[in-house]
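Peer 1: In what follows, structures are represented as structure tokens.
Derivation of every value follows stated rules applied to the coordinates shown; laboratory data play no part. In this text the structure is predicted, and so the values were computed from the model without any measurement. Cβ atoms are built from the backbone, for glycine too; each structure is taken alone.
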Structure 1
Amino acid sequence: MTTSSVDRNARRESEEDRWPGLADAPRSPLRARIAESLFRRAVRPLDVRVVFPGGEVLGSGGEGAPEMRLHRPSAFFHRLGVDAKIGFGESYMAGDWSSDRLAELLTPFAARMATLIPPALQRFRRFVDRRHPASERNTIEGARANIHRHYDLSNDLFATFLDETMMYSSALFGPGDDLSAAQHRKIDSVLDYAGVREGSDVLEIGTGWGELAIRAARRGARVTSLTISEEQRALATRRIAEAGLSDRIDVQLCDYRHSEGEYDAVVSVEMIEAVGADYWPTFYATIGQRLRPGGRFGLQAITMNHDRMLASAASYTWVHKYIFPGGLIPSVVSIEQGLAEHAQLTSQGLREFGQDYARTLKMWRERFTQRWAEVADHGFDEVFRRMWEFYLAYSEAGFRSGYLKVHQFGFVR
């Protein structure tokens with residue numbers, strides 16, 4: 001879905017046509033009753049208020065606690081019963097419930113993610129968890145299709161809520177930083193971990209919209225940047241030309257598995273989450289192959305605790321279905337072990353700044369909400385608005401609660 005290749009009028013179809021399955025909640029009375037029982041149990045100790053149409057209130061939150069207003073309880077519990085990991089977000093998209101303080105509401109849920117389902121019932125998860133579709137595996141063709149579904153939505157869409165750096169990853173805030181300054185601080189930190197300086201040959205895996213490559217080139221480096229997003233490559237190439245750096249940066253439409261050559265430094269910012277666990281060994285080995293002896297790797301990655309990564313690796317969730325198909329968030333342990341085993345790299349630095357990601361996401365969500373009219377003008381409908389509100393708030397809650405983290409790593413060959 002891109003403003004350059006899709007006629008806007010073609011996007012203005014009905015919500016029922018564009019979002020099949022949301023208009024009418026699937027029906028499974030037994031599962032719905034079980035889901036309602038589990039939900040009531042799960043929210044009982046949380047500092048929230050779940051308000052039913054008739055006035056019933058669940059949760060331990062007082063009057064000032066964030067509220068979840070259930071507009072259609074029956075539809076909500078049916079969606080949860082069919083697939084709780086997808087139905088909770090789908091029910092927000094469908095308007096079954098709402099909240100004026102969405103990220104605050106979701107934070108207590110995220111903080112207790114591992115214990116929302118009683119331990120005695122978690123043993124049955126393999127029977128009820130939906131598996132990842134085979135079509136979303138990150139083969140060469142599958143990865144391109146998965147990336148297209150998110151990053152090729154529309155450059156104009158991302159420009160409405162990102163700052164002028166067009167960085168779609170966590171900023172690293174210092175005293176007095178606005179978002180742009182914090183994004184540059186983040187980039188500089190990654191480049192420092194990779195030892196990028198005057199004369200460095202640099203490989204970037206995951207171009208984004210070109211800001212890291214521009215920053216590296218301004219240090220005097222020569223940059224080869226890889227992306228599999230046509231839309232991102234087009235805008236990145238234009239931004240690089242406008243910066244007068246086309247002679248120092250080569251943006252290639254190329255999968256990392258097809259990369260060639262040797263470099264002094266490899267850098268990658270929040271791309272590993274899209275690789276998929278089956279392909280992490282190949283990703284790590286590729287980095288080792290691309291680095292010259294003594295070369296350094298600078299990485300930024302969203303992470304989760306290792307036990308949670310292992311527990312959730314096979315689960316197909318709302319985020320996979322609607323936002324990032326084929327992805328898996330790694331752990332620090334899996335990254336360090338994988339790079340040691342498959343790339344023979346040694347860790348030389350580590351920084352965690354998850355609360356900075358929560359702050360970054362809040363700023364993006366506020367801009368998205370404030371500029372919704374501009375987003376809608378590009379042909380996106382109300383269900384898309386609710387989907388992205390939930391995605392940004394859900395992500396913010398993950399970092400606010402500590403369930404998710406973000407790390408920068410430095411490695412040397």
Structure 2
Amino acid sequence: MTLRVAVVGSGPAGSSAAETLVKAGIETYLFERKLDNAKPCGGAIPLCMVSEFDLPPEIIDRRVRKMKMISPSNREVDINLINENEYIGMCRREILDGFMRDRAAKLGANLINGTVYKLDIPTQKNEAYTLHYTDHSEGNSRGTAKTLKVDLVIGADGANSRVAKAIDAGDYNYAIAFQERIRISDEKMAYYQDRAEMYVGNDVSPDFYAWVFPKYDHVAVGTGTMKVNQAMIKQLQAGIRARAAHRIEGGKIIKVEAHPIPEHPRPRRVVGRVALVGDAAGTVTKSSGEGIYFAAKSARMCAETIVEMSNNGAKIPTEDDLKIYLKRWDKQYGMTYLVLDILQRVFYRTDATREAFVEMCSDLDVQKMTFDSYLYKTVVPANPLVQMKITAKTVGSLLRGHALAP
């Protein structure tokens with residue numbers, strides 16, 4: 001037999017899974033409902049993703065080497081990368097996703113322009129899953145109803161995952177990311193040549209941060225919050241536009257975007273022979289809200305487990321086989337998620353804690369540790385003296401900001 005796998009969703013997660021599977025000779029079907037889809041997203045990727053996922057330089061709009069943190073009182077702290085070859089990549093999702101999807105298809109994934117709307121769950125061991133989908137390849141809006149039988153399903157279809165609903169994976173809290181793409185003058189754009197900005201404060205987000213991220217010929221100006229309320233989101237977006245007004249004055253809005261972002265993993269990420277990856281699984285980090293790298297990485301680890309457990313497609317893996325992917329994922333990244341969750345709870349509570357957070361970011365030891373963990377996804381243990389120094393500065397910042405009060 002040849003193992004048949006359906007990957008639903010062709011963002012960085014789905015495309016990474018499909019690429020890994022087809023390289024192992026596994027029959028792979030990659031579904032995408034909108035081939036020109038551009039997910040609303042800050043679009044920042046760490047340096048390690050460029051090398052790990054063989055991303056060509058032309059899909060990276062900007063190489064950010066300067067990050068400006070702006071506190072509620074508008075105190076500014078510059079965090080600059082020291083090594084010349086280090087940067088944070090800024091991408092447009094339509095470019096990044098399109099490249100990764102096309103690469104998977106060229107390698108042999110069967111790309112289907114279709115919307116999966118139902119998944120029939122088998123009742124017998126090794127019986128096929130049946131996907132019901134609308135095929136949009138003819139170009140008409142109604143499409144054609146079709147079905148496909150497969151042995152395994154990978155749900156990479158985002159926060160509103162239909163695959164997750166089909167397997168009763170459980171709900172999770174989610175935040176809303178809202179952003180406007182704004183085209184500003186060349187003179188103002190020069191300021192953002194290699195610089196991004198993060199703003200914190202109740203006026204821009206009660207539980208997250210707002211951003212101005214540079215793209216190819218515009219800036220993405222947005223905010224995120226778990227307070228899912230349309231009126232509040234409009235108010236917060238007005239807040240970031242006001243805070244960044246002197247930088248984006250005279251700009252023209254060319255696109256408005258909004259999207260849900262999961263706030264923690266789903267209760268069940270593997271059920272039967274169905275596995276969830278990326279946003280569908282809930283792999284976005286707290287504090288930073290980073291999702292692209294972790295989406296692609298979770299999907300690759302899932303696909304690698306399928307390749308290994310199926311002996312390169314020679315047999316059908318079981319639920320226990322697929323759960324090995326989760327054990328490996330949680331072992332490698334569980335502590336990262338825990339630390340970032342604690343950071344968000346401590347520093348995003350009040351404007352006083354946010355002032356302390358920005359003050360702490362001015363410390364060079366803190367900056368180095370933060371960038372090492374972000375760029376390379378390895379929390380390099382600082383030596384004990386440096387660790388004690390950072391801890392003392394953190395407590396000192398909180399005390400000065402009267403942020404340790406309940």
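Peer 1: Looking at distance in nm of label points 7 Å out along Cα→Cβ at positions 78 and 198, point out which structure of 1, 2 has the largest value.
Peer 2: Numbers: 1: 6.9; 2: 1.8.
Max of distance in nm of label points 7 Å out along Cα→Cβ at positions 78 and 198: 1.
Peer 1: Suppose helix-only ellipticity at 222 nm (-39500 (n - 2.57) for each DSSP H run of 4 or more, over all residues; to 500) works out to -11500; of 1, 2, which structure was it derived from?
Peer 2: For helix-only ellipticity at 222 nm (-39500 (n - 2.57) for each DSSP H run of 4 or more, over all residues; to 500), the value -11500 is produced by structure 2.
Peer 1: Next question. One of 1, 2 was used to calculate distance in nm of label points 7 Å out along Cα→Cβ at positions 174 and 310, giving 4.0; which? All intermediate terms of the calculation are to be shown ahead of the outcome.
Peer 2: On the way: 1: 4.0; 2: 2.7.
Answer by label: 1.
Peer 1: Output the label of whichever structure in 1, 2 has the greatest value of Cα Rg over 2.2 N^0.38 Å, for residues 158-213 alone.
Peer 2: 2
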